[in-house]
1. Where does the value 14.4 come from, among I, II, when mean count of other Cβ atoms within 10 Å over residues 60-67 is the thing being computed?
2. Work out distance in nm of label points 7 Å out along Cα→Cβ at positions 20 and 140 for each of structures I, II, then name the structure with the largest result.
3. Just checking, which of I, II has the largest value of distance in nm of label points 7 Å out along Cα→Cβ at positions 44 and 116?
4. Assuming 37, 19, 12 is semi-axes √(5λ) of the Cα gyration tensor in Å as calculated from a single structure, say which of I, II it is.
5. I have 1.5 for distance in nm of label points 7 Å out along Cα→Cβ at positions 76 and 100, calculated from one of the structures I, II. Which structure is it?
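Coordinate-derived values only; no laboratory data. Worth saying up front: this structure is predicted, and the values here are computed from it rather than measured. Cβ atoms are built from the backbone, for glycine too; each structure is taken alone.
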Structure I
Amino acid sequence: MENHKPASHRQKNLPLPGDLPRDQAIAQMIRVDHAGEYGAKRIYQGQLAVLERSGASAETLAKIKHMAEQEQGHLDGFNSMMAERRVRPTVLLPLWHVAGFGLGAVTALLGESAAMACTIAVEEVIDQHYADQIAQLDGQEKPLAETLERYRLEELEHRDEAVNSGGRSSPFTDAITGLVRLGSRTAIFLSERV
């Protein structure tokens, strides 16, 4: 006997009232991801500015520099996508310039483990964000989905490196995690819209 489910259950990705047209939704994805990678780059710049002066271990500095280089690669990728697709950056980029650096600097002032706690919190939000975007693409825009997956896996490497470097051992971990998650989610929400 044939299963008669409503048509909405048989078809995927039917647009709902209020949904953006596909090209606008893709532009929004690229804009917010560009902003996020820009913010991540600034967080690591802030951390390095403090930790290089505070006598942090060479191992910690090398790890953060490596993560910063990967974030720059992600940012370069989104810069290219923005130019190719004529996507404008968020108007909030100057705010993320200051906020990202400030977050990095403040967490680094709290110590190496606090800086790593910041990385864990940011990367956990970004992992979920990229996974949601990949699911939203649902097999379409294959090059974009593959890029997002590659970047997502590198962000998870950063998280794992931060965990292995004591990021969960800071006395500030819970406070940093809560604030960074809230801040990251707010930044995503705002960058999608303006």
Structure II
Amino acid sequence: MTEPSVISSDMPPAINPWNIAGCLAAILVMIAAIASGSIFMLNFVHVMAGVMWTGTDLYMGFFVGPALRAAPLEARRAVITRLTPKTLFVMPTLAIITGSSGWYHAKQLGLLDTPWPAYGWVLAALILIAILTVQGLGVLLPTNVRVYLELRKPEPDAARIGRLLKTYVYWISAQGVGQALMIVVMARFVTGL
């Protein structure tokens, strides 16, 4: 008797409407925080989204990714087909909320008018958030979608998945380094420019 496949008719749906609803709710909270003019609320939204984005990026990149690379294809397939539909919505939403709320919060606090050389820290934050967002939305997200779609096939092409993930490891490492640098920059903001 053969063992049943890890993925069977039990395959999750490609898109769960609750993921979309949750992300829209988070964006509405950000819009409300911006519109309220409350320093506390905007700071809270920015910090929480940033912590969740950074924490998830670092955890996925340095723990889940290496563990999955060492797992057999069926185990990777089972995890990725359940995890990716959530991260496809959550990660871009967190990136957008972190950057947008950070911009408005910096404007609210007058940080965009900071004189040089302290403005160098503001510029570093702006450059890092731009790089992280472009990497996430332009490289990591499309690669995740391609791998996910391949794994949903009845007979996934392991060689194609390997090719897709070969450079992905470097991009996710660069994302982790960028996130760590952003933590340094944000720590500087908190202690004063």
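1. Numbers: I: 18.0; II: 14.4.
That value comes from structure II.
2. Numbers: I: 1.3; II: 2.4.
Evaluating distance in nm of label points 7 Å out along Cα→Cβ at positions 20 and 140 on every structure, the highest lands on II.
3. Numbers: I: 1.7; II: 3.9.
Evaluating distance in nm of label points 7 Å out along Cα→Cβ at positions 44 and 116 on every structure, the highest lands on II.
4. On the way: I: 34, 18, 15; II: 37, 19, 12.
It traces back to II.
5. Numbers: I: 1.5; II: 3.4.
The read-out comes from structure I.
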